[in-house]
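Pasting the structures in now, so scroll down.
No value in this document is a laboratory result; all are computed from the given coordinates. Keep in mind that this is a model prediction, so the values were computed, not measured. Cβ atoms are built from the backbone, for glycine too; each structure is taken alone.
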Structure P
């Protein structure tokens with residue numbers, strides 16, 4: 001073979017490599033992860049791109065959105081709408097509301113999907129519109145949990161609960177729904193209720209004063225529920241409830257900081273927002289009072305570190321599926337803090353709508 005032929009063969013081989021590289025570069029999938037941020041005092045929901053820390057989309061026309069959940073394939077986003085007392089279904093591609101499901105009564109708050117996504121549970125706290133003793137306005141006795149069939153998009157059952165439910169969570173194994181009674185009812189109910197998803201009936205209750213909200217779930221190695229980690233509206237920290245024995249076993253306080261450094265807008269809940277990483281190794285806890293996010297190890301609950309937040313009013317948080325980043329909604333400064341979990345440093349702050357609250361990680365369809 002001549003030198004010219006050898007050179008030509010090498011060039012063809014090199015071009016082939018470059019073309020393959022170009023193909024795989026072009027064909028590489030675009031990042032699908034987004035953070036969906038509700039704005040509880042507005043009529044829109046922001047879509048955040050975690051790669052750019054910017055708002056890149058919006059869901060419009062949902063007034064006073066409260067709870068939010070999404071299907072794993074991203075095709076649906078579910079939102080509880082306080083203004084119309086409905087569960088709204090949003091198309092993941094168009095970001096348009098495709099159905100509003102009327103609920104049984106009360107004001108819809110947090111929502112949760114079962115792992116198989118066949119049912120969705122809606123927390124209903126009593127509505128304050130009973131004028132029977134006017135000028136005194138009373139809460140109606142219409143608190144409950146509604147069960148939504150996601151196949152038919154129908155409300156198929158109502159589980160009445162005294163005092164209603166503000167926050168609820170489906171356990172990772174799908175066997176139970178854990179709900180906390182609304183705390184704005186007089187006299188307060190002060191109760192955690194556990195619903196069996198097989199029967200949609202109350203399995204057991206636990207008196208807790210104040211009632212738990214928000215909550216996170218820590219599991220056993222087999223996926224069953226070990227602990228409920230609950231905030232309660234009065235403690236700057238959280239309570240540990242052992243699921244098997246159905247009793248409170250520990251209280252953990254977030255670190256104290258000097259009075260002059262505390263957030264004067266911290267109430268009504270000094271600590272609001274709590275989540276467990278998907279690997280079950282770390283618990284993240286907001287402190288409104290301290291304007292901080294704290295990390296605790298699991299299961300020993302030792303303080304690992306803290307991130308100072310430049311926003312005010314830390315209220316809810318969500319964790320990316322890779323457990324690298326937390327997004328904290330700052331409801332009193334109308335922005336979202338982005339925290340690197342490994343370093344526990346705030347790396348960005350994103351302006352959003354009015355009174356940001358619940359947020360979730362969502363995969364584009």
Structure Q
């Protein structure tokens with residue numbers, strides 16, 4: 001298929017583009033604005049692949065996006081472009097409103113105009129996959145899981161903007177007949193993640209000998225999904241999913257933040273011990289909690305398993321081990337980022 005991927009130079013997007021091109025042989029038009037988290041170094045292994053085409057463009061630009069639809073004529077759209085860091089959304093919500101809401105609207109309009117011109121088999125195979133987050137559902141107590149029927153209850157500028165974009169995608173399906181699918185995933189981790197998220201922060205702070213910050217008491221719980229498993233799930237949904245349906249994608253891997261941090265420290269103790277013989281966990285420091293920090297997210301991924309046959313391949317520790325080893329083996333990738341304007345500083349402390 002010819003697939004238009006937005007945000008394909010980002011963390012999840014680059015991992016998705018790689019499997020679309022190298023595993024499944026699709027032709028990909030990768031659109032990314034290359035804001036701070038977009039990194040073409042994450043795609044260096046496919047930059048010369050004739051099936052991968054990159055264009056730097058902003059999904060909020062209707063003229064540029066309309067032209068790309070007309071020239072590439074995609075069979076599928078996989079929309080991942082988004083501002084995605086909760087802490088950053090607290091400090092600067094405007095960028096999240098612009099990219100996640102206005103950008104999604106612009107893309108939906110371009111997809112609609114393209115779809116309405118299609119006929120026959122080209123019209124039948126067209127799909128628009130909108131990729132979202134479990135954070136739109138709000139916070140869970142100590143029990144229960146998010147399902148596809150869970151009411152929306154976003155608590156941060158980030159999750160509110162993603163909730164709005166989800167509603168837009170479903171509205172374009174209901175109002176204009178656009179063949180939309182929606183996915184809501186749990187916390188991703190793995191190779192090429194921009195070092196502002198928890199797991200790369202822990203690894204890089206540990207290796208530098210810096211204090212490892214843990215919000216509050218570290219009691220917040222997340223379901224962790226390996227990015228390679230997520231990319232496979234997205235491909236499964238767009239190939240097999242029913243038009244108009246939502247599929248929750250989870251890793252079946254719930255952990256308290258403090259337990260995850262200790263696991264990562266233990267893996268580092270094994271894979272790259274400290275020169276002084278001490279343990280990386282000694283660097284853990286508890287800091288003031290994030291404003292509006294949701295207590296627990298947990299995905300019920302029964303629907304995608306039963307309907308589409310997808311389950312995550314990584315277990316409770318294997319993906320974390322792969323991730324720690326990747327960061328140890330790819331210091332040049334992280335160094336290129338940390339030599340720029342981002343210095344692992346904390347964001348989102350404003351009340």
| said: Comparing P, Q, where is distance in nm of label points 7 Å out along Cα→Cβ at positions 171 and 275 highest? | reply: Q
| Which structure, out of P, Q, was FRET efficiency 1/(1 + (r/R0)^6) of positions 123 and 187 (r between Cβ atoms, R0 = 41 Å, to 0.05) calculated from, if the result is 1.00? | P
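Given a computed value of 17.8 for mean count of other Cβ atoms within 10 Å over residues 35-42, which structure among P, Q does it belong to?
Numbers: P: 22.2; Q: 17.8.
Going label by label, the one that fits is Q.
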| request: Check the numbers for FRET efficiency 1/(1 + (r/R0)^6) of positions 75 and 331 (r between Cβ atoms, R0 = 41 Å, to 0.05) across P, Q and tell me which is largest. | output: P
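Between structures P, Q, where is volume of the Cα convex hull per residue in Å³ highest?
Top value of volume of the Cα convex hull per residue in Å³ goes to structure P.
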| field | Label whose coordinates, when helix-only ellipticity at 222 nm (-39500 (n - 2.57) for each DSSP H run of 4 or more, over all residues; to 500) is calculated, return -2500 (choices P, Q) | value | P
| said: With relative contact order in percent (Cα under 8 Å, 6 or more apart) as the yardstick, tell me which of P, Q scores highest. | reply: Q
